[in-house]
Structure 1
Amino acid sequence: MLIRFSVENFSSFSERQVFSLLPGKGTLKSEHKTKKVKGISVLKTSVLFGANASGKSNLIKAIDFGKKLVLKGTKSENRIDFQNFRLDLETENKDSRIEYEIQHNGKNYAYGFVFNNEYIKEEWLFEISNKSEIKIFERNIDKKEIFDLSNIIKNIKSVEEQQVLKFTAKLTPNNQLFLNEIRTRKVKENVSKIDDLLGVIDWFQNSLKVIFPEDKYNEGLKFELKQDEELLTTFEQFLKYFDTGINGVCLEKVDFESVDVPKTILNKIKEDLLSKKSENIRASILSNQNTTYFLSVKDNDLVFEKFMTKHTVKGRNEPEKFDTSDESDGTNRIMDFIPLLMDLLKGDNVFIIDEMERSLHPNLIYDLIDLFITKSVNVNSQLILASHESSLLTQKLLRKDEVWFVVKDGFGSSKLHSLEDYNVRFDKEIRKDYLLGRFKAIPRIGSRNKLTILNQNIF
C-alpha cells in the first residue's frame, strides 16, 4: 500500500509536494480505510482532479520514474533520464527528490533518494511507525563513509555474507540505486537477513502498477486462474454486468507463428511463464491488430489461444464469434480493466491509472470505483486515479480526504491540495463548486477578445 509520495524539482513540480493516502479526521465511510499496520491505516482510493497540463500525469510519471529506477536502473554510461523543473533559474542546479512511504509484508517503510542527471546523491530506507523510525540503510556521497549498512550488518552472522553486502554497496555506480544493485546482482542468493531490502523491491515489482492512457493493462499481464472455465466465466459475467451486448466468450487455440505480436515479446513472456513453474499462470497480450491472446503453460509447453466474444444472432441458434478487434473501444477498455479489478480484489496491489475514463461512460467509471470499494472490505489494495470526470466528485462515492486537486501557480509550478483543506460539509454536493472554480483545479480560459486572428479574413 502507498502511504505517501513526495516529489521535488521533477517535471512541473518545483517545490516539494506531498500526495497522502493517510485518512483525515472524518469518520464517515470507514470501509474506505485499511486495517492498521504498526499504527498506520491508509485509504484504499484516491482521485486526482485538475485542468489539462496541471501536473496530474507528471505526478504519476514521477511515481513510475522511481519504480523504473529501482527495477531497471540506468546503464553505467548513461545519464539519469529525467527533466527537472525548467521555469525557475534556481532549480537548474538544484537536486531532485523522490520519496515513497509504503506498507508491505506487515511493515511500514520510507524509501527515497536525492538525485540529478549525473548521480544519486542520497538514498535511504527506514522502517517507520506512527511513533518511531529505524534506519535500515543510508547513502550519502558527502559523507566519508558513503554507505551506512550497520543496522543490516549487525543481523548477519556470516562474515562472508557481510562482505558480499559491503562489496555490493562499494560497487554501486554513482548513477544507480542501491536497491537496483541488490536486485540485479541477485544478492539474496548469497546474503541472508536482508528481508527489508527484498520486501521493498518486491513492492515495486509486484504490488505497484502504473497505467497510462496509451497502455493496455492486459499487455503481458500475468495472473493465476485454475482452469479455462474460470477465465471464461470471469470475463463473461463482467461483460454482461457492464452491458456490452456480449453474451459469451471462448478461446480458440492458434499456432505460435500466426500470432501477430513481435516474437521478441512473445519469447520474453514464454521464458517468464515457464520460469513460474505453474500450470495456472497465464499472460494476456494485445496484438498489433487489437486481437487479444492468452498464453499459458500446459505440459511444460506454451499454449496460445485467441480470445473471442459471442453475440446472439436473431433467427439463429448459434452465436456469432467476434475478434476483440471487432469490438468497440469502450468494450475493449472494459476488458482491459476486468483483470485489473480481479487483481485488486486479491489484495496487495496498488494501481495508479491516468485517465481511466478514456472510452468509458461516466457511469461505468463510477461503478468500477464503487464495486472495488464495496467488495474490498477485507482486502488491502488501492485504486488511485487521475481524471477529468467531474461526475466522480461526489461525497456519495468518495471521502473528502480521497479527493485531490492539482493546480499550477502563476510560475507554472504544480501544487497539490486536498478537498480536506476546505470547509465542506459532508453532505454537500461538490461537483458544482468544482466546475465553478472554487477548488482552482479547472482551466483558466482567456478572453475571446484577444483572439484577434479570428477577426481577420483568413478562412
Structure 2
Amino acid sequence: MIEFVLGGNSIFMNDILPRKSREWRRFMVKAIVGANWGDEGKGKITDMMAREADIVIRFQGGANAGHTIINDYGKFALHTLPSGVFYRHTTNIIGNGVALNIPLLLGEVQSLVERGVPSPKLLVSDRAQIVMPYHILLDQYEEERLGGKSFGSTKSGIAPFYSDKYAKIGFQVSELFDEEVLKEKTQRVCELKNALLEHLYHKPVINPEELLETLHSYRDMVEPYVCDVSAFLDRALKEGKTVLLEGQLGTLKDPDHGIYPMVTSSSTLAAYGAIGAGLPPYEIKQIVTVCKAYSSAVGAGAFVSELFGDEAEELRRRGGDGGEYGATTGRPRRVGWFDCVASKYGCRLQGTTDVAFTVLDVLGYLDEIPVCVGYEIDGEVTTDFPVTGKLTKAKPVLKKLPGWKCEIRDIRRYEDLPENCRAYIEFIEGQIGYPITMVSNGPGRDNIIYRESLLAR
C-alpha cells in the first residue's frame, strides 16, 4: 500500500483510487475466507482472483476441505492444493498451519497432470506438520465410539492431527530430514498411540519400524517441494508480489468463535492467515468474505434457517454447481435461507473489506425468497449471533422478498440484473452491513459481476 503524508495526516492510495482499480491492485496480501459454515464458493473466488496473483497459500485445515472449481480444464474438487494451481504464473504454497497429508497432496498433483493441467509450481513449508495414517484411523475409531453423539467428522484425521500438534508429539516436515530425531520420536509416539488403540478402541497397534518406513517414504515424496516459506514470502513482499491467502470452511466452524463443539480444529479466520502462512498481520490489506445467496452446511451443529422436506430437497437439487453435496464427503448438504444474523457475525469476525455473494443464479426458480433477519430466543428477537447454548433455542425471523423468476447466468453487468434480483442483493447488504462488491451468477470463473457499493471503505 502506498502512503502519502500531507499536513501530518496520512492518506492511503486505497482512499483515492476508484473501487474497481482498488479491487485488483497489486502489491498486497488478500485473504479469501468464508462467512458461514463452509462451502460458500471460496474455491471459485480464489481461482478467479489468482489470475492477478503471484502466490496462493493454504494456511489452515487439511484434506477435509473441498474447493470445487470449474474452468477451461474441466471441473475439479481440490482438497489440499491451493486453488491457484490452474495458472502457470502462480506459485502455490502449503503453509505451516496446514494439516499436510503428503500422499494425498502428491496424488492431487498427479491427477491434475493426468487431466491436462500443467504441473503446478508448488512449495511446502518446512514447518508444516504431517497427517499420519494413525490420525485418520483414530478419527474413524472415535466417530465409531461416539455413535449417535459423533461430531460429523469428515474422518480425514484433522482433530487427532491438531491434538498431536498442540501436545507436541506431531511430526514436522523438517524432522523428516533428521534421522536421529525421527527414530526417537517414532518410538515415543508408538508407545502413546498403542496404549490408546489397545485399551480404548481395541484395535491393532502400530509397529514402530513400519511407521519409520512410512515417514521415510513421505520424506522422499515431499523433498522436492520443501522450503522456508516464511523467508520466501518475506522476499516476495519486498519484491511487490501479490499474495492470496485461501481459507477453508467459514467463521461458524472456527474453534473459538463458531458453533462449538461442532467446529473444526484450526482457526478459520483471516487473522490466522498471518500465523498459518508466516506473514506479519499488518500485510493483510483486503479480506474477501464469501457468502452464499442461501445457506448450506455439512455436518452437525446449530443451523437456524435450515429447511426440511420437499422444500429443502428442491433447493439442494438445484443448488451449487451440480447439487448441494459435500465435495469431500459426498454427503447431502443441509440447506436453508440466507441468514443475515450469522452472516453479519461471520463478516465482522473476518474483518471483511469485500463480500463475494455466490450462487445467486440458483434462486431464480422461487416466487418469493425468505431471508432470516433475526432470531427469536425465549420470546425475544435479536440480530446478534449468540453462543451455542442459546443458538439451539433460536427460531428464525423471516422476511419474504419477491423473486425474479428468470435465468441470470449470462448477465455481466450489475445494472442488467432483474430489479428484484438487485433488490435482494441490496437488502442483504443493508442487513449485514458489509459491501457486496462481487456477485457470482454461475459456476464458471467468468460468471462474476463487479458492483460498486456505498458501503465500500
Structure 3
Amino acid sequence: MIVTRFAPSPTGYLHIGGLRTALYNYLYARANNGKFLLRIEDTDLKRNKIEATNAIIEAFKWCKLDYDGELVYQSDRFDIYKKYIQKLLDEGKAYKCYMTKDELDELRKSQEAMKIRPKYDGRYRDFKGTPPAGIDPVIRIKAPISGTIEFKDGVKGEVKFNVDDMLDDFIIARSDGSPTYNFTVVIDDALMGVTDVIRGDDHLSNTPKQIILYEALGFKTPNFYHVAMINGPDGQKLSKRHGATDVMEYKKMGYLSEALLNFLVRLGWSHGDDEIFSMKELKELFDPHNLSKSSSSFNQSKLEWLNQHYIKNASFERLSHELKEFDLNLDDVKHAKLLIDSIKERSVTLLQMKEMANSILNKPQSYNEKAYKKFINENSLKLLASFSEILDKDMDALEYEELTNKFLEKNEAKLKDLAQPLRIAITGNSVSPSIFEVLEILGSDEVKQRIKNLINKSKEL
C-alpha cells in the first residue's frame, strides 16, 4: 500500500508551494487507495509557533484535504528519537564528538585557506580516550568516506552523489540532546510506514544523508520524487514580492479552494492539454511519475480564469454560503438566487461578487463621475422621470423588458438612451448585469426611489 505524507514546520503560514506538495502527496495516496498522513515537524522549539500550526490545519480544512490517522507532532516523539540515537551508538554506527565551536571554526578557516571543501575531519570517529571535561558532545553518524550514493528519483531519474563532494560525518543529535531534521524525518517516515516521499527539490541534498540513515537503522528506503520549485513571472523563486504566497490569503481575496488546487496541480503536472480537473478526476489520474523536471511559473491570469470558471459553475447554495464569509448575508433577500445568477457570470472572485451584489442591493451614495458626465443630461433625466411613472407594480425580468420596449417605442427612444442613465440611477455606475434582471431584483418601488434620488441630486449640481 502506498503511504505518503506532508510534514511542514510550523514556523509561519502555509506557503503556496507547500500546499502544492501536500496536494501531490494527497492525490497519489488517494489515486492508489493508500494513506495520506500529516505530521507537524515542530522539533525547533525556539522557532515554532502555535499560530502557524493552526494556520496549516485551517488551510487543510479550507482545501478539504483530509488525512488519515491522527495528526502527529514531532515534539511528542523525543523519547523515540533518543532510543534510536542510542541504538546507533551501541552498534558503533554513530559516535560522540567533543569538538568545540572554536575548534570547528578554526578547522573551517584552515580548509578554506587550502581551498578545500569545509567539512568535519572525523577526529572523534574512532576516539577511545577520556572525553574532554565540561563539553556536551554532539552525536555524529559514521557516513561513508568514499564512493557514491545513488537512487532513482521518480521525477529526475537516476541521481548520483559523490560522497567526497558533499558528505561528512553529519550531526544527528545536538549537544543539548535534541535530534536534527534529517534524523527525525527518517525515523518518523520509517515508523509511520511512508513508502513514497514527494517534496520540493530544495530537499534533494538531504536525500543522500537520509539514505545513509535508513541503511544504518535497517529501514527500507522510500521512493523519492523531487519536484521543481514554483517561480514567479520573472523566473525567480516565488516570494512575497510576486504577490500573496500565504494559502489563506487567497481565501481572503475571494478565491475558491478548488480553483486554487486545480491551478496548483497544473504547476508541474499535466494530463494532455486538459486545464480543468475535478478532485474526483485528479484522484483517478494523478501520477507523480508524470511531474515535470522543469520549474513552473506562477500565472495570476490563469488562476483568475480558473476561479471565474468555478464561480460560474457553483450552485446558488454554495455561493451564498461562501459570501457569508465576506459579510454578505442574502438569506432575507427576496430575489437572492436571481441576484447571484446575474452577477456570477462576470465575477472573477467572491470579493467582486460581494461588490457587485452590494452595488445593486444598496442605494448609491455617490455616482461615478465619468459615467455621470457622459450619460446624465436634461434629456436622459426627463426620460428617467417618465419611465418612473409607469413602474406601478413588481414584475419579472421578461415583463420589465416588454414594458420597457413599449415605453421606448412610445417615446421614440432607444434602449441605450434609457439603460445607461437607469444603471447610474440604480447602481451609481454605467456597468451592471442585465438591467431587466436588476429591475426584478429590486422591485418597482425601490427603482422609482433611486431614480428620484438621482433627479434630486442633479438639481443640486
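For the read-out Cα Rg over 2.2 N^0.38 Å, for residues 197-324 alone, a value of 1.51 was computed from one structure; give its label from 1, 2, 3.
Source structure for this number: 2.
1, 2, 3: which one has distance in nm of label points 7 Å out along Cα→Cβ at positions 213 and 333, as calculated, at 1.0?
Values: 1: 1.0; 2: 4.2; 3: 5.3.
Working through the options, I get structure 1.
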Worksheet item: 1, 2, 3: which one has log10 I(q)/I(0) by the Debye sum over Cα atoms at q = 0.08, 0.11 Å⁻¹, as calculated, at -0.65, -0.94?
Response: 3
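Consider the structures 1, 2, 3: one of them gives 25.8 for mean count of other Cβ atoms within 10 Å over residues 61-68 as calculated from the coordinates. Say which. Walk me through the intermediate numbers first.
Working: 1: 19.5; 2: 25.8; 3: 15.8.
It traces back to 2.
Since every read-out is calculated from the coordinates, none of them should be taken as a lab result. Predicted model only: the values in this text are computed from it and were never measured. Cβ atoms are built from the backbone, for glycine too; each structure is taken alone.
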